[in-house]
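Only the coordinates and a few stated rules stand behind these numbers; no lab work does. Computed from a prediction, not measured in an experiment: that's the story for all the values here. Cβ atoms are built from the backbone, for glycine too; each structure is taken alone.
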Structure 1
Amino acid sequence: MRRREFITLLGGVVAWPLAARAQQAAMPVIGFLNSTSLEAGIAGRLVGFRQGLRENGFVEGENIAIEYRWAENQNDRLPALAAELVQRRAAVIVATGGTASPSAVKAATTTIPVVFLVNEDPVKLGLVASLARPDGNLTGVNFFTNELVAKRLELLRQLVPAAKRVTVLINPKNAVIADTTIRDVSAAARPLGLQIQTLEAATSSEIDAAFATFQRDHPDALFVSADPYFTARRIQIVQHAAHGSIPATFATREIAEVGGLMSYGASIPDAYHLLGVYTGRILKGAKPSDLPVAQASKFELVINHQTAKMLGLTVPPSLLSIADEVIE
């Protein structure tokens, strides 16, 4: 090969990664903020999110880039992480993992479009003016987990009809979810004749301490609030519940899948799919103020029959007939 041809070829080899980097830099950037971690069961949910994007013509790494930020269950980190995504000039910011994440992004920008995923009424949270007309730069998906507290307690009572005393596990660091859970469980417990006790846990060691309390007090059942941190610590909680022979109900199917007795709530993968669809529509030019807050429409009752047998519980046919999945 002649020297001139070699230099030309070498120039092409050098120019190719430079061009690729320039193309990647020109891609629209989605900022993705989550209060937990990738290991907290989020990886599976992202499949639905990416599918929603794909339906709008966007594929990560091909024509969009996604910048991920994880608070690792430390909500005090969220404002700084939100500010990073604003400085990164993201085309749209996606806020997930509880109520603190979208609140942090809302405080960080009034111009960048924001798509949130929350399990509480976003109007009450102050995220949007109304569900039909969000106004401002935020819209998103509400998957109603907190609104289903009364139904979850009723299903638990059907599975454990002899229960009289129920302990509610809450995370005090997520005050909105904790306060709503206590209020709604207390209201739902009265007509069922149930006595409610509340225990708090915001760290792994506090979860251990809470279950040590259960061993002393022997509640008849456990109601775990719909807190992202408890989903992240699902293995620890399920193992404690099994060791203490405590019937427990949860909000997300991921916990029932690893041995939790029962879960009832909106389909989180379906909610993440809606999140991806909305994000894609905004990337194509839609304004958040023109997109009504989407309401989750798919709800799932999952019963772990193996766990029920281990606890000596007989699942009534009335529950088996309405369960979306029975894990054998």
Structure 2
Amino acid sequence: MPGGDTVTRDTRDGLWVAPWGTPEEVAPADCWALPGLVDGHAHLARETMDRLPGDLDGAEERAMTALEAGVGLVLDKGWRDLTVVDLMARVPARDRPEIEAAGVIHAVEGGYWGGFAREIAPGAIRGAVGRAAVEGRGWVKLIGDWPRTGMGPLPNFSEDELARAVAVAEEHGSRVAVHTMARDVPSMAVRAGVHSIEHGLFLALDDLEELGARGGIWVPTVIQVEAVIRQLGTESSGGRLLREGLDRVRSNLNHAVECGVVVLTGTDMAVGTHQVAKEAIRLWEMGMASAAVVDAVSCAGFRATGRPSNFDIGAPADAVLFDQDPALDPRVLAHPLRVIRYGRIVR
């Protein structure tokens, strides 16, 4: 929406109050405003997927860099430790992006990088998810499938186990996110009620309809999948599988939005959280409607987490401003003019 209609509102205690003055007193004329950008699949604990313990000082720096780039909300999908939970305790919310975080990532024996995830023993998913929900800040992260040597990607959990995980997480006021890049697990996860499908290359049309009917989340992480394909080799068995999955993603993006699925942008360390606009632009290049792309990198994430997605009086005085309408050209998202957090100009 045009800046002249929204950002002329003064702030008190970091909240929007009634309009006053002229637009030029607060923001450049004829700018466009969003409540903030959203990274729906981040890992702030480390700069790269080096599998080392988290770096709290580095995580704080990455969060600040993201805020300066206009990122107002981060959904952190866990690490091998509680670094991002500690970050949330260390830095007041007003001085960083909003964050919701999983704690330790969970898998099964042989179902992820050795020594990285907390492994859930057979029959123990209820207790493990309960602990994870208490440790985390809003999310539990499960690795739904993982390649085994000579067998390809296999499910880590049954559909019944995923359903139990969802029930336990909800008992603790938390939600479940499931990593899945293979064929079978996306449908299992959707039927089980999983709240957020991470990657989800092989979501079927029926899955999208069911996920959308309950306002579920899908974070395709296209740039990360493309990076994995390059790492594996385009003609390797894994590379061919993921290329097929990306073709499915391309054909599913607009249909997912039409079904009511909350599609979100996510970096997954392919680029830094401060560069989440690159993922939005990539979705646009893959054929996602530009207005839907802008929603995916901004308002959709705020709505899905129960946060204000507009500039109503009494809402946090947060905004990221652009000199052009990003719904006409999403490439504008990479070049914010100004970033405001609780009424304070941070850029």
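General observations
- Parent structure of the calculated result 21.2, given that Kirkwood radius over Cα pairs in Å is the read-out and 1, 2 the choices: 1
- For mean count of other Cβ atoms within 10 Å over residues 31-38 computed as 26.4, the structure of 1, 2 it came from: 2
- Structures compared: 1, 2; top value of distance in nm of label points 7 Å out along Cα→Cβ at positions 111 and 127, i.e. the largest, recorded for 1.
- If Cα extents along the principal axes in Å, for residues 159-246 alone is computed and equals 33, 30, 20, the structure in 1, 2: 1
- With helix-only ellipticity at 222 nm (-39500 (n - 2.57) for each DSSP H run of 4 or more, over all residues; to 500) derived as -13500, matching label from 1, 2: 1
- Among 1, 2, structure where distance in nm of label points 7 Å out along Cα→Cβ at positions 119 and 271 as derived comes to 0.6: 1
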